[in-house]
Structure I
Amino acid sequence: MSQVPSTHPQNLSMLAKRRIEAEILGHVYEVLKASHGKEAAMQAVGNAVRRSSIDQAQRFAAETGGPTSLQSFIDISALWESEDALKIEVRKKTDTEYVFDVVRCRYAEMYKAMGLGEIGHLLSCQRDGTFCEGYDPKLKFARTQTIMQGASHCDFRYSYEADGAETAPSRDATS
């Protein structure tokens, strides 16, 4: 059985993957901004990242080996924290709620250092809500602030609905 080379994309951290994506999307954004204006460029990049996020979430859900749940989501969320990419403070963790604050975000630091602060919220922050759409429709997300957009912390609020429960729409101030 052959081993996956250490440079294979499966072996890259999520932070490294986001850097590669940002290098490409940053150029796409600049080209679109020059030809179509800032608003159209932001919309195009945002739409592309949104589709990518939903697709990635669907792949993760398919790989769980069973039904998805809040716990299966929590288990995979460690991927985004590797390499100390996020420093989080968990506020509440139950079978139906996962509430935490991100108090340090190396994704935001990276995008700003790359000169992509203007679109950093599109490259990463909007993924947090759209990932839920692809992973499990019962997983809901709300957030009112992000470090990327100048807040002291990001307030993540995930909830998992019981079957047949009605919901209010998710809100995400960064989208």
Structure II
Amino acid sequence: MDHQKLILDKLTGILAVTDNKSAQLLDLVEKAGRTFIGGAGRSLLVSRFFAMRLVHAGYNVNMIGEVVTPAIKSGDLLILVSGSGGTETLLPFVKKAKSVGAKLVVISMKKSSPMADVADLVIQVGQDDSFPLTKGMPMGSQFELSTLIFLEGAISELIHAKGLTEEGMRAIHANLE
């Protein structure tokens, strides 16, 4: 069995039925004073990829939960990656963001969920039937990998739209590594 082909075929199928709302996502990022990004578990790792790329593109981005993360306020944007859209540890962030007038984007495998139902933008990765148990892709791999590719596609769109260069992005890359 070709396991890489299994994974790539599955992700291709999921992305083919994913809402392509990357332009709307990028418009909200562009209009935001600051962007706050988060998730839990592997979704947190995916959200960090996206946050890093937005920083490389010159945006003011903070990861929620870090000790140096400032207070969110009106005019800011919170982007949460949550397969279920109901991750208990993230719900207080949703409540706080909405209470101060920040915008909320939820990236999830569910169109309706406790987070999605109050979001300004919901990006449903796949559709309700896109994530059957698949041997070799355990415990959320399909969602997280599809989301990672979707968000990298959004960054590619941003790079082309703004004429960003590798050199310019590299100049912003962390140099205290």
Structure III
Amino acid sequence: MGQSEMSNPFLKCAAKLPYPAVKVEKPNYNYGLILLDDLASVVSETTAVMQYLNHHYTIEDRKISDLEECIALVEMHHMEILNELIKELGVTPVYASYSGNCGTYWNASYVYYGNDIKDKLAKDIEGEKAAIAQYKRHMEVINDKYVRENLERIIKDEELHIELLTGALN
């Protein structure tokens, strides 16, 4: 393991691309509410982090357990990016989804706890695909180049996670 990987082990689970500056063109409350879904809905970074950590704690295969933890760390970085974007857009970050204008707080029932390693990995892959689809839908309605750049970069990590998880599943 190289020095940079030792000092920052999550790098092996993040795409080898720089992250763009976390900023917005101008505040936009509606865009902030949209990003709350990416932060804390059923399909969200909060759900991903908690699911990966649960799988890390419950999978006995050390290599796969470590992969789950590594991906969780990258998802935590995505949470940091989203929280900052949401604030810049003029919304207070909360762990709630505002789809349909009704706040639904995040809860642990969103996590897929699973039965065995293959089951958990398959659900992790499904979650990454759902996240990518949601980010792409949000990019269609968010007309802010900086927010879109950040979402595009997050998608690159999610695509890498699918590759890593698929490799572990096979």
### Query
Out of I, II, III, which one gives 19.1 for mean count of other Cβ atoms within 10 Å over residues 80-87 as computed from the coordinates?
III
#### Entry: Given 26 for relative contact order in percent (Cα under 8 Å, 6 or more apart), calculated: source structure among I, II, III
II
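Quick note: the coordinates plus some simple rules give every number you see, no bench work behind them. Not measured: the values here are computed from a predicted model. Cβ atoms are built from the backbone, for glycine too; each structure is taken alone.
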